[in-house]
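Just below sit the structures, each encoded as structure tokens.
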Structure I
Amino acid sequence: MPEPETRPHRLQDGRAVTFTVEPVEDATFDRRLIVSPMPRGGWIVLHYRCRLRARPLRPIARMIRAGGLAQDFVLPGASEGRGKWLGYVPLDVTEIRLAIEPGSGFVLERVGLRRNAGLFAECLIKRPLRAGPALYHFLRGDERRFRDILRGSCAVTPLAGFPAWRSPRRLTEKSAASTRTVSLILSAASGDQGRIADTIDALLRQTHRDWRLTLVGGTPQSGSDPRIRTVAPRRAAMAGELFGEAEIGGILAPGDQLEADALAILVDALDASEPPDMVYADDLRRGAGPASPRLKPDWSPDLALVLDDYPGTPTLYAGALLRHLRSRPVMPDFAGDLSLAAAQAATNVVHLPRVLSSGYGSGPSGEDGLVRHLTESGSPVTVTHRDGRPDILWPLPDPAPLATIVIPSRDRLDLVARATRGVLNETDYPAIELVIVDNGSTDPAVLAHYETLHEDPRVRIVPFPRAFNFSAMVNAGVAAARDGIVVLFNNDVAVLEPGWLDAMVRQASRPDVGAVGAKLLYGDGRLQHAGVVVGLGGRAGHLLRRRPGDTSGHLGQLRVAHEVSAVTAACLAVRKSTYDAVGGFDAEAFPIDFNDVDFCLRVAAAGYRCIWTPHATLSHLESVSRGPPAGEDRRRFEAEGDRFAARWRDTVRHDPFYHPSLTLTTFGEELE
């Protein structure tokens, strides 16, 4: 347990702050933060640093309040070395605890206090359009909304502000010396010579000195470093001739500039006790305007197949994966070819969430390369074009599996009639069964509608005459389904296009896929669901909620199907056998909320992947039949949220498909 540390600090607004961090006996929150004076009813700023190659679990601050209540706040990750958190300390806080990942090298460097007036002035400068609503809520006495706006304005930075955001957070750290040779190859046949020179200059500045560069095509480098050679494309029949005998290989594009410690950090990751066969990091993309960051998710095989330049530069290969790449023939577009081959074959991949290079990108791998690799792997898939890029169309089993749509419902004819009409009459899929789990409807119009539905042999009504328990209702509906695919479907979801179910079943039929989620839109066309980020809002939340419906997302992820940690049960497809194997929804711990996210995480723990697809798009009014929780319902919601956070604390601290530099405060992909 760490020794207590005490440090003084003087804030920019003139308030002197002294703090002490001392160990306490607690399995998770094992450090107590003592601040003098304690900023009850005010704002606190924590400045901290971590080891750059530590496991990327975010710290957590716990506010222990009067009566033993506790409120947890997930802090920003320190992927560039340092982190900064702005938080409000309630009036009744008695103690502040910290949960820190062991071995992370966490050091609390500074603690500061802020005032509402100073933050409002900062909001006025940074986000002037938010200052008016903040003042309005302050004057009407809604302090929570006032504080939320201040924090979202002052603690969060748009991605466009990455250079200024990064500067005070960036740390360098000496890497362990390694003598392993890194063999890099660069296509220079048609590359800009100025860009190639930039790439070489960056290599010459590397702190890891044992590297080799093979320029494929182009002009021989007269008088250049002996570690650099030029070969004609026709001379290299196999990729092994380009990589040589080195233990580690990588691919560069003209203009890629590795940061001075990039190779050292990447090689250090490959020297782990359980070495990966592939490691990649983040990069900056240069173009006509300011360089923009590409903050990548942890390894996402589906994304790597269809998204240009993911994982991109910098990436290194080793072990069995490098041996596999050596055996491949060199194609005209060998960079894209080898990257796709690696994405297909990689089994143990590590992502270092830190910017280690900049460049212009290598361009799309193209449909031909994607088709070739999928054909070689024996995948019975076809490649189509969506939004101007190659995309994968996964096969539908023959015969098409039965899809059982499970709709929990009670009364609300306007909702259930629309949902059932969409499923039965507006969906283009050959094998549909509809199970409605009715929670004691008394509306005569709804009961009459059920009588009409009984005339359709595809429909069954399952009574659920007990107190409302969404998880139990879903479980009852799935239990009534026959084998095949079950699709959980809220009664406030509307079908927008006939092919939605076909797209979901294709994904859910893949043997390594568990839960599949759809793209859901509000009635006004804005995004309601594009995947769930675990940790967003402190527990879990919907990414990019209320953004325009055609938002492409960071890296363009929302244009393609890809892995996420969880999806909403408002429209969720899963094989019935998988649902049963993991025990369905947890009706005891999560009767109303967080049940779908908990389910998806248990599915992932069982070895399956969770996929979100934009090719199934529906409309969702979201909880219109229940409304937002208040009173006792609010207390129940908070209790379920606390249980969820305790059960999945490590995932709350690091959702593998959401970068640790991105904020958990807002629904947008912004920096914190």
Structure II
Amino acid sequence: MNTKILLVSLLWGALVLAGAASAETFKEQCKTCHSDIYSFLSEGKHKMHDCSTCHGKNSAELNAHMSNPKATKPEVKPIKEGPKFCGKCHQKYYEQYRQVNWKSTPKIEKGSPHGRAPPFDLLLYRYGFVFEHAEPRSHVFMLLDHVIVDRGYKGRFRLKDYRYFVPPDGWDGDIRVMITDAGKDYANAPWKGKDDVAGIKPRAFGAGNRVCLNCKTTDYIVGWETISKGGNKTGFAKFVRAGNDVAAEDIAKGVIKHSLNCVHCHDPHFAKMRVVRDALIEAVKQRGPYPYDKAKNEKAKKQYKVVAFPAVKNNYREVIVWDSDAKPKLNWLTCAQCHVDYECNPVTDAKTDKKLKFDDPRTNVFTWRNIEDGYNFYLNELGIYTFRHKISKARLIKIQHPEVEVWWESKHAKAGVTCIDCHMPEQDGIKLHSPISPQDIGVDKTCLKCHTNWDEEQANYVIEAIQEYSKGKMRDAEFHLSRLVETIAFAEKVGVDPVKLEEARELHSQAHMNWEWWTAENSDGFHDPDEAWLTLGKASTLAEKGWTMLDEEIKKKLAEISAKAPDTGAALAQQYEELSRKYQELGSKLSELQSEVAEAKSAAQEAKRLAEEKPAPEAKGVCGPTAIAVLALLPFAAYAAMRRKL
């Protein structure tokens, strides 16, 4: 019996050694062509693995590739299988990635009365986002939520069943098991037999493209050419920038199927943090990681490096890597691949008013500037704007979640606190790999690690006070922006001087950016409340300046019309009086709200003072719900009134 065991053990050992020898042969053979990638692998924690661990279906495919590299392209398993591939070894990280944040309500529409920006539909009328702009869920849902959003692919992709908002057990993020494609499966389309009634179609839009999918999925990663290489001019990249129809086909064919993957943030060869998003790489090359902190920026530039590869394909791709332990900490750059302001659309040239094609690099650009510099960057340096407002005809920039740009000059950033400290604290012995709100994680695990003089109730109290105060400033800006939109429309209707109209439109454009910077940013002003206070106030001031200037011009014009046509003048004057009265009434409600948010700010300051003495605060409320509800309905009332008059 012992002899048999010995023989089996020896045979098994021989097989293992043979396999190891075979695997090592692949690595050495791969090194011949891929020396640049091999050097990464030899320096990283994965150096014990062979290339065959992550590349190729089997040995036969790898051997075929070595015999004829152009004829056979071995599959990349982390891309083919998605995050579950890395999860075979890094199980704890994978399980955290798949966690659902049950405290986050799915499908909160930004333009609803309880959303982040109640007048969103009016103030972005008629940009694609008004068809649906649901607030985000966990990273595992990034691609799924993007695919089924009504503004994305004309309603083509839907959940197979609404019960799938709760993912099935063991779901690995593959969206194909969750969606139905009405493009080829019309029998299961939710509008089958109804979409031709009185010409009614699903209320959807086509606003997706391959560029924006670079944040929503990692499946494009090895086939995407870095901007500085010229937009696929090397001829080695598989994917090029393209619009809605091409992206929809990629989804339908399963070319992309998984959300954010491990290799988006972690280099699989070097086994350290990295950046792969080409627009961020370009921005960092031009301005560094800390463009508003010269000393920190110069120090950081010595810690990261831009690496172009693969050598066998004319270095068509680039990545940024760095020493994860270096200071200042640069790991937040992985978050900056998505949590920034950007343009990824066929935007409009400011000089010609013509839409750009995707071969123009301005269709794939990161602002990488704060709000004070952003407007000039878009309109003057780049010479682009996103769209014209359908009612006011002002040139507007569509702002996208500038979390990093807001954080740069905040008190947290100056104290060395990064995204990872607050959104990925230690859990089960590792950094939490399902980044969510610090409040949803628990302030005891986040805020109180530094703010040791607070208890949980006090920390939540201060957070909510700051956010409610910022929301009050947002509502104030929305009041004046809504009135400006309506006033421009009425001024144009009665024939106000075009020069004055253009002046008002420019004020609208600037005010809009200062407002949407904060409604697009996902912290409700918490990431930098001081900057939110200043720039939201600027939005209100600019918008108010616009409508008050036009108010005088309209009165002059109405007097001219009345002198020539009394009946017409009287009718127009009555319409304008009704418009003014409506905003006076809403303004009084706004004043009530402003008083309440001022009280909220005072409450936050008092809470901080009390926290230092350690007593528990008595009050928990921070903002009057009635006032918020009334003000939330303001844009809808304004919009309805405007539609009746126009």
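helix-only ellipticity at 222 nm (-39500 (n - 2.57) for each DSSP H run of 4 or more, over all residues; to 500) was computed and gave -8000; which structure, I, II, did it come from? The value was obtained from structure I. A value of 89, 69, 45 for Cα extents along the principal axes in Å, calculated from one of I, II, originates in structure I.
Structures I, II were shown, and mean count of other Cβ atoms within 10 Å over residues 390-397 at 20.2 was computed from II.
Out of I, II, choose the structure whose coordinates give distance in nm of label points 7 Å out along Cα→Cβ at positions 358 and 446 equal to 3.6 when calculated. Checking each candidate, the match is II.
Consider the structures I, II: one of them gives 3.7 for distance in nm of label points 7 Å out along Cα→Cβ at positions 214 and 550 as calculated from the coordinates. Say which. Could the numbers behind the result be given before it?
Details: I: 4.5; II: 3.7.
Source structure for this number: II.
Values in this text are rule-based calculations from the coordinates and carry no lab data. Everything numeric in this text was worked out from a predicted model, so none of it was measured. Cβ atoms are built from the backbone, for glycine too; each structure is taken alone.
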